[in-house]
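Structures for review follow.
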Structure I
Amino acid sequence: MASGEADSVNLKYTDSGRIKAVLVSPKMMDYGTVLYPFTEFPNGIEVTLYDQEGKKNFIQSDYAVTFKGTEIIDLQGNVKMTSEGGQYLETEQLYYDQKNEWFFTEKKFKFTDPYKGETKGEGLDFSKDFKRINFQKVSGVINETE
């Protein structure tokens, strides 16, 4: 049983007066009194992440859960991520390590870069700004440009 429940959630995360993320969800369930406390977003989530220059990444999923003390967000179901630079990722599950600002999945994915083409595969990890990407089992066309 949830120890707390909220509807129409709009949370802003700040660091040194600067907004780092905005989380919007129709429902948030807090399970803070169980052995391994967690917060669940059963009806989906939309997150906007801001980098140091104020550039944004947009993420949405059908479901999300965070386990207290891990700083990991587990996004599940129709996960879509778009960067302000035009990169677009689709997958069924994506983890976000908030402390290291790093994303990863072992699931199948489709990654589209407006300059380098489309890549499909299974498993990848990348930095929040998409500057460092490690692809695993890959298929697709990548256009390398200087």
Structure II
Amino acid sequence: MFFTLLNLLWLYAEKALGWHDESIGMYSIYSMALSLPLIAIVYLCIREKNEKIYHHKIDWRKAFISGAIFSGIVAGFSPVPVFVLGEYVSPEFFNKAVITAVENGTEQSSAETLYNMGAFTRQAMFGNLATGVFWSAIIALFFKKKESN
């Protein structure tokens, strides 16, 4: 829930910074910055699991699974910010994105396929899941339990 709330605040910041209007062509690059808090939250999730459940003796597999499950939960909530974006924050966002893409040489039908509520929902879900699982594997390396001699 924390990441979803952060994502909602991020949407309003994007709107205030003009990323839904004059800078919409760079939206995909700007929005990648939201991966940084996701990575931090995955780390905090694994750290908390290590401390509270495994008493500082978590192994890589358990740390990875914990992060992957958390990433799946984040992915499950991902449609909420996309819905809020399209319905409340910037109802004109998808139309503007299509127009900008067409102006930059994308075919109308391709732009409409890329920039709509369904496509953005899928991108958010799979993007958050893939990012979270990838970073869970890396972060889990830092939580390997110490081998006893």
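Rule-based calculations on the coordinates, nothing more; no lab input. Owing to the predicted nature of the structure, the values given are computational and were not obtained by experimental measurement. Cβ atoms are built from the backbone, for glycine too; each structure is taken alone.
Quick notes
- Calculating FRET efficiency 1/(1 + (r/R0)^6) of positions 121 and 137 (r between Cβ atoms, R0 = 30 Å, to 0.05) for structures I, II picks out I as the one with the greatest value.
- Per mean count of other Cβ atoms within 10 Å over residues 9-16, the highest-valued of structures I, II: II
- Origin of the derived value 5.9 (distance in nm of label points 7 Å out along Cα→Cβ at positions 25 and 57; candidates I, II): II
- Structures compared: I, II; top value of distance in nm of label points 7 Å out along Cα→Cβ at positions 1 and 17, i.e. the largest, recorded for I.
- Largest in distance in nm of label points 7 Å out along Cα→Cβ at positions 33 and 65 among the labelled structures I, II is structure II.
- Structure (I, II) behind the derived value 0 of helix-only ellipticity at 222 nm (-39500 (n - 2.57) for each DSSP H run of 4 or more, over all residues; to 500): I
- Value 18.3, 65, calculated as Rg and Dmax of the Cα atoms in Å, assigned to which of I, II: II
- When distance in nm of label points 7 Å out along Cα→Cβ at positions 41 and 105 is computed across structures I, II, the figure 3.7 traces back to II.
- Ranking I, II by relative contact order in percent (Cα under 8 Å, 6 or more apart), the structure that comes out highest: II
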